[in-house]
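Participant: These notes open a run of structures that come right after.
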Structure P
Amino acid sequence: MERAFVDTNVVLRFLTGDPPELAAQAQALFAAVDEGQLCLVLEEIVVAETVWVLESFYKHAPAAICRTLLELLAHDGIECRDKARLARALALYADRGVDFADALLAVSVQDSAEKVVYSFDRHFDRLVGLRRRIPGD
């Protein structure tokens, strides 16, 4: 089976159907994944950029973005370094109202021995399993 990395623009065309001519090409690529001919590697940065574009340009709600990307991640033909980590970050993003990049950082902090993040962003205070500190404290 062929294995290749996939860029954000292909993921977005597949998920949005926009523009139709590029979406058709992306859908054909993902059909090859469905048929077991291809495994696509999805990097965290691609997921983060996909979230940002779906929210900022397409105006999709975080809960809808979370559902869509969790469905994509659940596919056997999609490979990530750590699907569980991405799923946890997507859940924090959708359920706790934090930016996805901060949700990814929060998951890393929660999994670390230190459990501390220096940030001016107060939304870290809403997340369990970590402690926010302000520089200068």
Structure Q
Amino acid sequence: MANMETPLDHVGWDLWRAAQAWKRLFSEAMVARGYAWFGEGRGNLVHLIGPSGCKQSALVTRSQLSKQAVQQFLDELERDGIIRREPDPADARGKIIRFTELGHTALREADAAKRAIEADIATALGASALAHLKSDLDKIAKLGK
């Protein structure tokens, strides 16, 4: 029987620690580029919106946050000029969330930050090892589908 004081060592913890390290590197890079909101909770919605926008109601499902939390984060992003809300032509009560020009600029900066982080990882692991890692991560992701 495992000692209850010592967490079980498993690949899930390894994946979680790696994901947290990547998220920290990304957040720090975006804050350094002048996009402090990427380091806050509301920054977690950005990748769920997508470059062409999405329904506000879909963000609740995608984010697994409450309607109130999503509403608050969107209010803050809108206040800062990152997103805008437009009427949903398919739903009179619904809204479509779209990025403003500032939001699209932030997305381009985010892509540059991601490329820089990946280059650092390639330097640390080697290009071949990174390619294998990406392939293996893809295989793991497919297990959950």
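A short reminder: the numbers here are calculations on the coordinates, not readings from a lab. No experiment lies behind these values; they were computed from the predicted model shown. Cβ atoms are built from the backbone, for glycine too; each structure is taken alone.
Participant: If distance in nm of label points 7 Å out along Cα→Cβ at positions 29 and 77 computes to 1.3, which of P, Q did it come from? Walk me through the numbers before you get to the answer.
Facilitator: Working: P: 1.3; Q: 2.0.
Source structure for this number: P.
Participant: A further question on this structure: Match the computed value -17500 of helix-only ellipticity at 222 nm (-39500 (n - 2.57) for each DSSP H run of 4 or more, over all residues; to 500) to one of the structures P, Q, and report its label. Don't skip to the end; give the middle numbers.
Facilitator: Numbers: P: -17500; Q: -20000.
Only one of P, Q returns -17500 for helix-only ellipticity at 222 nm (-39500 (n - 2.57) for each DSSP H run of 4 or more, over all residues; to 500), namely P.
Participant: Kindly point out which one of P, Q the value 2.5 was derived from, the read-out being distance in nm of label points 7 Å out along Cα→Cβ at positions 5 and 117.
Facilitator: Numbers: P: 2.5; Q: 3.6.
Considering all the candidates, the number was obtained from P.
Participant: Once FRET efficiency 1/(1 + (r/R0)^6) of positions 21 and 125 (r between Cβ atoms, R0 = 25 Å, to 0.05) is calculated for all of P, Q, which comes out largest? Let's see the in-between values first.
Facilitator: On the way: P: 0.05; Q: 1.00.
Result for FRET efficiency 1/(1 + (r/R0)^6) of positions 21 and 125 (r between Cβ atoms, R0 = 25 Å, to 0.05) over P, Q: largest is Q.
Participant: Now, a different point. Quick check for you: by distance in nm of label points 7 Å out along Cα→Cβ at positions 45 and 101, which of P, Q is greatest? Write down the numbers at each step before the final one.
Facilitator: On the way: P: 1.3; Q: 2.3.
Answer by largest value of distance in nm of label points 7 Å out along Cα→Cβ at positions 45 and 101: Q.
Participant: For structures P, Q, calculate mean count of other Cβ atoms within 10 Å over residues 13-20 and state which one comes out highest. The partial results should precede the final answer.
Facilitator: On the way: P: 15.5; Q: 10.9.
Structure P comes out on top.
Participant: Further, regarding this structure: Determine which structure produced the value 1.16 for Cα Rg over 2.2 N^0.38 Å, calculated from the coordinates; the candidates are P, Q. Mind showing how you got there, number by number?
Facilitator: Working: P: 1.16; Q: 1.26.
Checking each candidate, the match is P.
Participant: For which of P, Q does P(r) over Cα pairs in 5 Å bins from 0, in percent, for residues 37-92 alone, calculated from the coordinates, equal 4, 19, 33, 29, 12, 2, 1? Write out the running numbers ahead of the final one.
Facilitator: Numbers: P: 4, 19, 32, 25, 14, 5, 1; Q: 4, 19, 33, 29, 12, 2, 1.
Only one of P, Q returns 4, 19, 33, 29, 12, 2, 1 for P(r) over Cα pairs in 5 Å bins from 0, in percent, for residues 37-92 alone, namely Q.
Participant: Using the calculated result 1.8 for distance in nm of label points 7 Å out along Cα→Cβ at positions 69 and 109, pick out the matching structure from P, Q. Write out the running numbers ahead of the final one.
Facilitator: Numbers: P: 1.8; Q: 2.5.
Computing distance in nm of label points 7 Å out along Cα→Cβ at positions 69 and 109 on every structure in P, Q gives 1.8 only for P.
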